[in-house]
Structure P
Amino acid sequence: MVKPIYLCSLKERVGKSFLSIGIMQKLKNDGKKVAYFKPIGIPKGAFSDKADPDVGFILSTVFITEKPYDIVSPISIPDCYYVDLIDAPKKQEDLNQIKAAYDEISKDMDYVIIEGAPSIRKFVRVGLDDLSIANVLGIKDLILIDTESSDSAIDDLFFTKNYFDFRQAKIKGMIFNKIDFDYVARIRELEENHINRYNIPIIGIIEKSLDLISPRVSEIKEAIGAEFINEPATSGLENRIEMNIIGAMNAQAALKYLRQVKKAAVVTGGDRVDLALAALDQDVSCLILTGYMQPDNVVITAANEKNIPILLSPSDTYTTIRNMERVKPGIQKDEIQMVLDLMDKFVDWNLLFN
């Protein structure tokens, strides 16, 4: 009989796709037959192709299947304006479609990894939330994911536990994901004094990995609609960005900060030759020039020599930074083994699979 592993969360952007990839790789390496299922996909736009980018990535990497997309992710609900685009009376039809797709994809499988909605609160209004779907699929135990590196994680757990009890569902276990290194010991302390009271095992505490959560220059380029102007530094588009620096001071003052950072994106005006050259002498991943202002040739030459991409942003500095902060880095194909290695280190597979 197939064993489902349903991943859910109280908050959004906790890394369910990341965890799905790692779990699937582990099971495949152990010789198990495993499928991936996302009942409700979230396309990028309301009127674009219905495909969910995370589903597409998984289908092109860790779950190669002949099953049609509509079996892997049967329902598509865009994030923006979804309240206006979905009809609540259509709920039963959608649930039936999800159940039929799940029955099809789980045939002859040992495990099915189910990636839940962005949050257990999502789609409650129309009756297509995670607990409603789990109930239709006959699943009573769900895995709760949390990324909170603070004591509010206990409040989240207490709230979710009470909600699950009300809905006659159960939290099989918890996975803390993307946790600050210095907070791991505190979670273990909370586990002993608080979490154990709920009889909810901690399946894993996965430490934050800058290599996996930091966006690449290419992702920032797309997010801000920038033009890449120095082709000799093309390989630098794969550089990671761990922090953003706004170059609004003079070069001498900026050096004080630049010398303390690693893998930074420096955002400044194209006319700031002094600051741009100062930044290029430090550990920066890219140079972003706002207002679509072309830099001096000396800046381009220096960037080419150091393999540092220069991006021209069409927006002002404030808008550029805001757009950069909205970037949600995705797992790349060359990082899949890194995901499994990280989970091997921090996840109790026996608790998850039993």
Structure Q
Amino acid sequence: MSASLTGIFVPNIVPYDAQGRINEEELRRIIRWLGGMGVTGYYPNGSMGEFIRLSFEERKRVVKIVAEEAGGKPILAGAAEPNVDLVIEMCRYCADLGCRAVSITGPYYYKLTQDSIEAYFRELAAKSPIDIVIYNIPAFANEISVPVLERLALDCPRIIGTKDTSRDMPRFQQVLHEIKPQRPEFSVLIGWEELLCTSLFMGGDGGTLSSAGVVPEVIMKIYDEACAGNWAESKRVQFKLLDLFSLMVNAPNFPEGFRAGYEVRGFTPGRARFPLAAAELELMADIRARIACVLTECGYPDAAKFCVPTPVKSAVTRVNVEAIVRDVISKYAS
């Protein structure tokens, strides 16, 4: 029986060069830096890595780079693809690289029945040469119901855990309640940092958290203090994280807010592979400065040089910006 998947796995960004290609050296630098910060492992090709905007070969290249720089730390690699054959091909590739497991979302784009989703994961579990973590992210893919997840967890040894980014704490607790007593080694990971401390208190096993790429020290402290039973300290740090996370997740064109966070921490993310509107570019300059100010206040002096708030120029622009933020919130957090 394989050991449970526990700890903090970082969903890293993919930096780009001036021509829009993967900046491999900067990606390697990010992975080495994260490793030095004590994170448990890595999570390439997640939403944070904009896997949907990369070609299949680029997604494979990203996993290979991370594997080369991981230094023995476990890798939970995103393997969500548009059909079973490509998912299995990515599973084989990740297995050959020595990844610990792969993370697979529910099928995306088409709305499917729960029966079809269950059949999909059963086929993957039967064919995959590597362990699978089922990734529930209803904002971007078909939701996997708790009854379906329970049946898969109990019937398919290859499915070793789930990651939940539904922002639904009652659902998360229900998964723990229904599955853990029957399969204690089944890993239940949170994918929403506002709920990290709470999820650990209720018996969760860790998380894959976007903010861990920007402030790995903070996320690891919440996790380590919780594991040590120091709940007051874990909760104190959790509250400190909220403002920073809110700034990054509510920025336009996810994951641009997090990419700005990497920039404030000294990396060169480059321009994302999706254009920002003029109003969004103006808003991002302000958000980048606000992120820097929050980091400076939290004890990261290197961020101070970015802490120069950019005022919104007019009432019209302010209305447009607020509309953008509302739209982002509804799409990402609903």
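Between structures P, Q, where is FRET efficiency 1/(1 + (r/R0)^6) of positions 105 and 249 (r between Cβ atoms, R0 = 25 Å, to 0.05) highest? Present the calculation step by step, with values, prior to reporting the outcome.
Working: P: 0.00; Q: 0.85.
If we compare FRET efficiency 1/(1 + (r/R0)^6) of positions 105 and 249 (r between Cβ atoms, R0 = 25 Å, to 0.05) over P, Q, the biggest value is for Q.
Can you spot which of P, Q the value -15500 was calculated from, given it is helix-only ellipticity at 222 nm (-39500 (n - 2.57) for each DSSP H run of 4 or more, over all residues; to 500)? Numbers along the way, then the final one.
Values: P: -11000; Q: -15500.
It was calculated from structure Q.
Starting from the value 24.4: which structure in P, Q was mean count of other Cβ atoms within 10 Å over residues 17-24 calculated from? Kindly include the intermediate steps, with their values, before the conclusion.
Numbers: P: 24.4; Q: 12.9.
Going through each structure in turn, the value belongs to P.
I have 1.8 for distance in nm of label points 7 Å out along Cα→Cβ at positions 265 and 289, calculated from one of the structures P, Q. Which structure is it? Numbers along the way, then the final one.
On the way: P: 1.8; Q: 2.4.
Structure of origin is P.
Compare Rg/Rh (Cα atoms, Kirkwood Rh) across structures P, Q and report the one with the greatest value.
Details: P: 1.02; Q: 0.95.
Going through P, Q one by one, Rg/Rh (Cα atoms, Kirkwood Rh) is largest in P.
If mean count of other Cβ atoms within 10 Å over residues 73-80 is calculated from each of P, Q, which structure is the one that comes out at 19.1?
Numbers: P: 19.1; Q: 25.1.
Here the read-out was taken from P.
Work out which structure the value 19.1 belongs to, where mean count of other Cβ atoms within 10 Å over residues 9-16 was derived from one of P, Q.
Here the read-out was taken from P.
Taken together, the values in this text are just the output of simple stated rules run on the coordinates, not laboratory data. Everything numeric in this text was worked out from a predicted model, so none of it was measured. Cβ atoms are built from the backbone, for glycine too; each structure is taken alone.
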